[in-house]
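Engineer: Got some structures for you, see below.
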Structure 1
Amino acid sequence: MPTKSKREAAKEAAQSGVMTPRQIWLVLIGLMSGMFLAALDQSVVGAAMRTIADDLDGLSLQAWATTAYLITSTVSTPIYGKLGDLFGRRPLFLVAILIFVLGSVTTGFATTMYELAAYRALQGIGAGGLFSLALTIVADIVPPRERAKYQGLFLAVFGSSSLLGPVVGGTFAGIDQILWIDGWRWVFLINLPVGIISLIMVTVFLHVPHTPKQQKIDWWGAVTIIFATVPLLLVAEQGREWGWGSPISIAMYVIGVAGIISFITIEKKMGESALIPLTLFKNQTFARTQILGFIIGIGMFGGMIVLPLIIQIIYGVSPTMVGFMMLPMVFGMMSATITAGRITSKTGKYRIFFNTGTATLTIGYLYMVLLMRADTPLWVLAIGMVLIGMGLGQLMQTTMVASQNAVDAKNIGVATSSATFFRQMGGTFGVAIFMSILFSQVVDKIQAAFETSAVKAGFAEALQDPQVVSNQANAGILEILKAGPSGAEGITNDSSFLIDADERLTLPFRIGFVESSLTVFMLAAVIIAVAFVISWFIKEIPLREKSASQEAAEAAAAAH
């Protein structure tokens, strides 16, 4: 436990708003552990979900466990941002950790899929605060010029934990019991010790000055943003299953649009007290950065979601191994993030990374379009993943720094949560759009591949080999192939029959999937190219030399 002198030093630093590098690092460790929890939890469940659903007898309901977490974490983000500006970041961040840990423990002991979805929604409420408040607190304690260097570490944690999630989830799901508790339950229960460490670190070392504001709480803004976003998030997640033109989807569109109109009307009336003050959007740098963040979110997450599927299907590996094979992207992301942060800190320039980041990401997607084929070696794919990672690494932190630097210290929480919110909304719609495009084509593409001479020759050769026929690794795909081209539909639900199967037998599935994914990469490249054009119209505001808490402390001192 830290000594009293360290705690007192942290409190004294809070009074002036100036913290030593050591004090900053102690706070950052606690904040990063909180963000690690939330980011890991977004991806860790996917690899374990099949096991969880089987155990809870709810395979048909599994999507709702993911959807519940996504909705509550997205909707709560701007609410935490505004409340943090009003009441202070520290107490809200501690509340977010407690809610997340409580949600994790209850989820770990869920007995039905309905309970699992409800507890995941509770987790999401905590996660929304962990994402936005962590980056806001960095803005409180670190000047904008130095901020990119530190926020880059956060976003590297976010990126790496998202990709390591399938490894962790698959590992726990593959273990029957740990300490007499089902292995999959530890996907959630492991958050308890990490959350306690984060709670202690933040309680002891984080002391940010806060001047209470006499302002109305925008309750109607909070209500209408729920009506504006939840229906649209629901249809984005479930539209492919419901049908995009089905009555329930149309109802979601209508409610969502009505919610957006109501939200904008209320925010206009609330003025500075609004959940997201519309006056902020009069600042062209802030407004254009949010538009850029939304577009980047569409292209970024939409393209990223396809890569793990490509690796799993083309190379016939398990979901657990996919995380390891995505490491080139993590390397590209971390190296670009750290480099961009250091350059920004040294030069004070950040807009260049909007330009180079969107250009690199566009090139990465076009590289995939030009070189990705069913028989592409892994090292060729790895180069493309590094390029995509380098593009992402430059963009994620630059969007945040530009948003925060464009507003006054009093609105730093709103600016941070807005940047996070618009990127998450863009990402959700990107995933919905690209997954729909992918799966609307894949069955037809696979069925067409069955008719090619290369596939027919491969089948004939493989089926004459007794070792192929007797190999248990080929049993699943041989059963599928009995149905001929119509067996292609099976891949939309489960691709496990491709793992370790003979390459000659998996060829039509690999061809069909790759050809479908090329459409996704091409569209992602076009969307990011639009972002590239927009990036040149964002005015660069010189980075301030003081942290938000230092500015607030000086303003409070001047007022007295």
Structure 2
Amino acid sequence: MSEESVRPTNFIRNIIDQDLASGKHASVVTRFPPEPNGYLHIGHAKSICLNFGIGQDYQGQTNLRFDDTNPAKEDIDFVHSIKEDVQWLGFEWAGEVRYSSNYFEDLYNYAVELIKTGKAFVCQLDAEQMREYRGTLKEPGKNSPWRDQSVEENLDLFERMRKGEFAEGSHSLRAKIDMASPNIKMRDPIIYRIRFIEHHQTGNKWCIYPMYDFTHCISDAIEGITHSLCTLEFEDHRPLYDWVIDNISIPAHPQQIEFSRLNLEYTVMSKRKLAALVEENLVDGWNDPRMPTIAGMRRRGYTPASLVEFCKRIGVTKQENMIEMSALESCIREDLNVTAPRAMAVLDPIKLILENYPEGQVEELTAPNHPNDEAMGTRVLPFTREILIDRADFKEEANKKYKRLVIDKEVRLRNGYVVKALRCDKDADGNITTVYGSYDPETLGKNPSDGRKVKGVIHWVSASHGIPATVRLYDRLFTVPNPAAEEAFSAVINPESLVTVTTAVVEPSLAIAKGEQAYQFEREGYFCADNKDSTSDNLVFNRTVGLRDTWANNA
């Protein structure tokens, strides 16, 4: 099957196909235009995959441009993190990274052009007065008292704004459109405001900054963007996007097209709410593995391939909907099932002493790194008289449905021997501390010779060779599917979203685990070494996802 025949299609690609067929455009240029005021989240991943995917599939180009018009909320660290996220997802932008601030002089000149043609004016209403004059959805707005001052006055005032002669909030430049427009965005919107604040790219060169709606469309036009793709909340902005382009002397006219944003169960996608989680210390920073940020998901163990596949599966439409978390989790399970080497880790260990195994003997068992991929090689598992098994894998007595270790019953150790439990010790509180048993030396890699049926398989680690580790069991950040709808979304944070296990012991092959290296801890789930905290002297593993969806029956 050719690449062309499996290319995804959607209403945006249909528009592009028509534009190319009609000769409206000879090639396609898209852009990904984040504001550097926070970390990117998985909703941005959808936009990244859409914009860069179109650029790739149509042999066009995709620019990375920072819409950096609000230095009060922006930070150079956000710029660095965004560039890293785009590259981590597997995409490369055309040419150098672009910034709207690269065009500040051009934007200023276009604003002057609007003033000269009588389509912009300097207003002296303050913020509260501006709200009063704007009107409502049912009532038209009122013209500013300064709306009809002369071009010469406006040019003089705007130049003085640039020179820093006026206080913040005292003057603004507004487009002169229609205060009676049913679209409030068209009621003489502000296009420049005064801000005495240093900019991360331009320093203190400017004390007036253009507004997003004025900047974005002109930046698109300057770069020759053919299709300006954005989410549905910008649909009301499109008439202003077109008005600005139509009323300045710039030859290009990009087409704004809106699509539905990603809404994902059990999380929030608002940068403001994500910032609140960070600022209120409800999570451990923007890259907390419970966050839906790309950096957080990366730290948790999500792979670029799984996120790209997820974005492909959910598609691109104009229909707002809520995507089930299970759709995302199935993508990472499918990826890691194929790519993650296997390992054994005991999270809640109790000791099993095999009394008929020679004391002091260490046997090197060979285990495949992946049961279905010989190319991934093998690893050595030290086997000793004393091993550790999980507390949940032993009971003194149990019914036939329990397929693990029971007194006088047998199970197989994963990649090892068949063992039998004989008795156990308990502490003063009745908790089992040690199990005593025996092993069948004839059962390594084969069934018992007398035909005994051994159905259960449990994982284990050598007590003397295992390595202590901290394991973080991450789960959904919120207890309700749509936390954004809650009056106080912080009140529905899942208290079990992070459970830290300090008793874990892992097999010695994991001593070399590096940050983000994924493993399937057999019978436990998919885990990765934490890319921030894990070291060879202090192993820390994050649970990416369980082996199956445990929420399916609880929802």
Structure 3
Amino acid sequence: MHLDSFITSALVILIATSIAVTLFRYLRLGSVLGLLSAGIIVGPHVAGSLVTEHVDDVRHFTELGVVLLLFLIGIEMKPSRLWAMRRDALGLGTLQILISGLAIGVYFMAYQQRWQVALLIGMTFALSSTAFVLQLLQERGEIASRHGDTAFSILLMQDLAVVPMLAIVPIMSRSGPMAGALPRWEQGLVLVGAIGLLSAFGRFAVPAALQLLARQRNKEGFLLVVILAVLLAAWAMQLAGASMALGAFIIGVALSGCRFRHQIQASIEPFKGILMGLFFVAVGMSIDFRSLAMDLPLFAQHTMVIIGLKILVLFLLVRAFGYSAAIASRVSFLLSQGGEFGFVLFGSAKTLRVIDDTTFVHAIGIISISMLLTPVLLHLSVWLSNRFTALGESTGQGFADSEHNTAAPKVIIGGYGRVGHAVSVLLHSSGIPFIAFDTNPKHVSQGQADGFPVYYGDIGDRDLLATAHAEHALLVILTIDHGPSAELAVSHIRHSYPALPVIARARDLAAVARLMEAGATHAYPEAVESSLRLGALALEILNTPQENVDLLMRGVRSDNYKLVEPHKNGN
């Protein structure tokens, strides 16, 4: 592609997505639906070769967004977190996948010669779109709602289920890259060996490299090593006969206990967001309405049956787990669409000739159309939920009451030097959950040796604040010794989280003024406070009444330290 044609295509996509996303957000239908619609508009099946006719190549490239998404899911998958969500994730999520997959698989047995293929199709359609659902919940402000938490738990289990499904597809193939070359038991050994090597690589080699780069304050090198590790793992797993996304997930799990994991998430998140946005555009571009129209009745039947079965199974299961009908209706309609990993699974199955071209076209169309229908179905679920609530249904027990959420950090600390350590000890002694970040690897090591949740990361990074769930925090405490960094962090926090209180440490009164101007709620001059403490101690030794000393100190602080402010001439 020539530079001028590339720029033209990029401009067309940007114009279409900007208008579509703005319009659909205004209509409260969500930005993801806008991206899908923009892809349909600029796609070759509607507008001709307005952008490109090679939609498969575009989608394959943007599937790197799915790879990065699975990497970020893996880095969140600490065993302790999964255990805290065991009831909904392991119980409800597992049953949903098995029962929905079995029901859809039985339906597809009438259209497939091999029952194994029908079951694989059913299990794939049982998955929902993590990216789509979380985006909808975030836009509607329902991430922390009861139905939002329940849906997230199910999605979590679905994302984990992708891993064995990705490994099964090459094994089912009769003509894949490893089929016929090795017996299946040897294929399994190769896959297990690759997983072991990647786990060791992520557990030891990558953190060692990141530790070296962190000491050098080499942010660019840090990012490049992370991306290299993800792509290397994806490439290695593909060579082993599995999916690239599986390798990304494994390296993510290996890094889930790493002290750098929050900064890793913050570094990867922007790239994932851009690629996932382009991925949804590519999905819209891939919908071939002319091919679907040739067998429209069967396609419409498949779509309605799959959505209907998923809604029915989810509603009954959520009710069986003790939730109200209102929550069950919201969750079942919210997760009724096909998932983005279906593109990966069906694409792999087509490449390895597990499914034929017609099945692939129908499958891609079903996933895409079900995503388009989700916002409409979501409005229907809200109406049903309100009707159930009006009939006197209780809200049921939500995930928000679980032990996982109660342990969420209430305080975020920026900097773990001597001041940050003292603050951490006080918070820990008071039983207040917190998380601390520092860009000095030695401080991070010391904090973890102290038994505190201290991680490597720049508190001034907006994406790091997002990965630390700053929207749920009650307070941010900045103990950073570097003035410009502290001011930048305060500015970013105030811009992204206007209502979040920020207490900052400052060297002197001039630094206090700059921090307050940047948006700090309170700023305390360390040097002046030390001077006040010395003065107060001197007054106490000279037998000044304690009440007078306390009154004087309160007066100085309430007047913004004007009494002790040095003269401009330095005298």
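Engineer: Given that Cα extents along the principal axes in Å, derived from a single structure, equals 97, 59, 49, which label among 1, 2, 3 identifies that structure?
Structural biologist: Traced to structure 3.
Engineer: Among the shown structures 1, 2, 3, from which was the value 0.85 of FRET efficiency 1/(1 + (r/R0)^6) of positions 197 and 325 (r between Cβ atoms, R0 = 41 Å, to 0.05) calculated?
Structural biologist: This figure was derived from 1.
Engineer: Let me ask something else. Figure out for me which of the structures 1, 2, 3 the number -27000 belongs to, where helix-only ellipticity at 222 nm (-39500 (n - 2.57) for each DSSP H run of 4 or more, over all residues; to 500) was derived from the coordinates.
Structural biologist: So the calculation was done on 1.
Engineer: Out of 1, 2, 3, which structure matches -0.47, -0.55, -0.65, -1.08 when log10 I(q)/I(0) by the Debye sum over Cα atoms at q = 0.12, 0.14, 0.17, 0.29 Å⁻¹, for residues 277-332 alone is calculated?
Structural biologist: Label of the originating structure: 1.
Engineer: Upon calculation of relative contact order in percent (Cα under 8 Å, 6 or more apart) from the atomic coordinates, which of the structures 1, 2, 3 produces 22?
Structural biologist: 1
Any read-out appearing in this document is the output of simple, stated calculations on the displayed coordinates, not a laboratory observation. Source: prediction; values computed, not measured. Cβ atoms are built from the backbone, for glycine too; each structure is taken alone.
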